[in-house]
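The next part holds the structures, each set out as structure tokens.
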Structure I
Amino acid sequence: MSKVSAEELYRLYHDEDLSQRQIGEKLGVTQSSVSKWMSEYDIKSDIADPWSEEEKRILRENYPGDKSEISELLPERSWNAIKLKAMDLGLARNQEEYRNSEEVAEKCRKLAEENEIDVKFGQTESLSYILGVIDGDGFHDNNGTIGLEVKDSEFAEKFVENLKALGLNPNTGQKEGKDAVWASSQVLAEWLQNLENKVDWLFEEGKAWKYIEGQYDSDGNLHPCGSPRICSYDEQEKKMVQQILQNLNVECNIQQNNVWVAKSSSNRFFDNVNPVLDRRKQ
């Protein structure tokens, strides 16, 4: 198999929480090849220095919480490493324990019945928005589940409405103090996983502005100077967001973990992006 892209490798390791061995089995290569690629792409491994008492204190005081905020407080740790340490400290249940719990058993049965739902791929605005959210705070897995866990109920409701627009039947609930949304569609999950060139699709078939809106609802913030920003800890993703904005005639640049929209382009940005949260509006 040819060498996998940095974006795909990062997604498999950090977003799907697969080990290097599991990635190797999925791609048909050896674990050493995966390890070598991660090193070349500068993707952080969870094999790192022992956690200091100060790091543990920070984690105890802030987990569960906003992903971007916690990552900023622990810059030397990958999000996967943070989640694993949180489980070790008793701050969260591991994924298997949660999935086997009685509270989600009924939801899982219902979701399994919904896997065959026809997805309305013609609803490109909602599809593009969901793609942006998935690249931000959302997730999808190999079981066909598409979901989101956030503190802001307005954001969760907006995600639900866009899932419904695609013909899905999302479920909602609470998980560790957050609003949780689940929907199931193996077809949509596979489409999200197999979309090779997001930029081309967004400009040829999708709605690029709606993708940006999904990203901004997930990981955006408004600087006091009036410039909107989209936060990301993935170098490839930051470059992709910058490329999309520039293709939309928005002046922007990358500064550390943010894609900054220039103050001169703020009006154009908010003419096309309608944030769900008031604190992120102009």
Structure II
Amino acid sequence: MNAKYHSAVFIDIDGTLVGRDSVIPESAAEAIVEAQREGFMIVLTTGRMYRSAVKEAARVNISADSPVISFNGAFVAASGDANDVIHYEPIGGALFKELVAALEKFERKDITIFCYNPFELFVDRENELLAEYVKRTGAKYNLADSFAGLGESPKVLALTGFETPELLLPFRDAIDKTFRGRLEYVNSFPNYLEITSAGVSKGLAIEKVAARFGIDASRTYAIGDSFNDVQMFRAAAVSIAMGNSDDAVKKQAAFVTKRLEEDGIYYAFKNFILK
């Protein structure tokens, strides 16, 4: 067992800890601080890029020596300074080139594509979707003439307007037809399709963090709200879905807490973790 932490709580960010207005309930920060005092390691586990996750961790006073899981598990750092990388699995090589070629061929007037390296966001156009994303996550971005020059990316994000998620369906079908079994793709929001290397998941990342820090699998907890959290639910000993989750996501969890804006994180800690 880890000398400092006896258990680990893996918490999604968007829709779980942070609302669409970027507000974090004060009660959530209080519960996290109390849990750390009692020996629980708090690990933000997100589809966001690493630096964005680190900023959110600081907002709720998560210890700087706690690990961070970003890009749905494609980039896992042992702490908030990224000097010690536990796991990194990007889409790379010929597969990345093939994916970029497919993205360039697809008619995507209403679909925006983001690519990344572990610390930076790259886009090939500026629009309202990008502006909303930057406002919500605080991410900085670089304009790229072509994504091919990146060589690899831990995640590719396809997004469309919040009111028109159905526009992603033909895109997802095209990706599925060409890359089934070679890439992972999951919706974090109805209008966000996140694409990673095959085998990448929050669940696998949980296992790697627990092994690295000597935390028994029976002492792991996961809190999330979306479909990219389901693998996390399956890996953790105790899984908790937010009250604002889709019903299909709730069915995958052992427990359901209140909605984010109704102090859902606080309720989860008090009723299912700190008991």
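FYI, it's all coordinate maths here, none of it is from the lab. What you are looking at is a predicted structure, and each value in this text was computed from that prediction instead of being measured. Cβ atoms are built from the backbone, for glycine too; each structure is taken alone.
Assuming 1.00 is FRET efficiency 1/(1 + (r/R0)^6) of positions 58 and 138 (r between Cβ atoms, R0 = 30 Å, to 0.05) as calculated from a single structure, say which of I, II it is. Comparing all candidates, it corresponds to II.
Structures compared: I, II; top value of distance in nm of label points 7 Å out along Cα→Cβ at positions 74 and 258, i.e. the largest, recorded for II. Each of I, II could give P(r) over Cα pairs in 5 Å bins from 0, in percent, for residues 130-265 alone, but the derived value 2, 9, 14, 17, 20, 19, 11, 6, 2, 0 comes from II. Each of I, II could give relative contact order in percent (Cα under 8 Å, 6 or more apart), but the derived value 21 comes from II.
Ranked by Kirkwood radius over Cα pairs in Å, which of I, II sits at the highest value? Write out the running numbers ahead of the final one.
Working: I: 19.8; II: 18.7.
Of structures I, II, the maximum of Kirkwood radius over Cα pairs in Å occurs in I.
Work out which structure the value 5.2 belongs to, where distance in nm of label points 7 Å out along Cα→Cβ at positions 186 and 226 was derived from one of I, II. Here the read-out was taken from I. When helix-only ellipticity at 222 nm (-39500 (n - 2.57) for each DSSP H run of 4 or more, over all residues; to 500) is computed for each of I, II, the one that comes out at -8500 is II.
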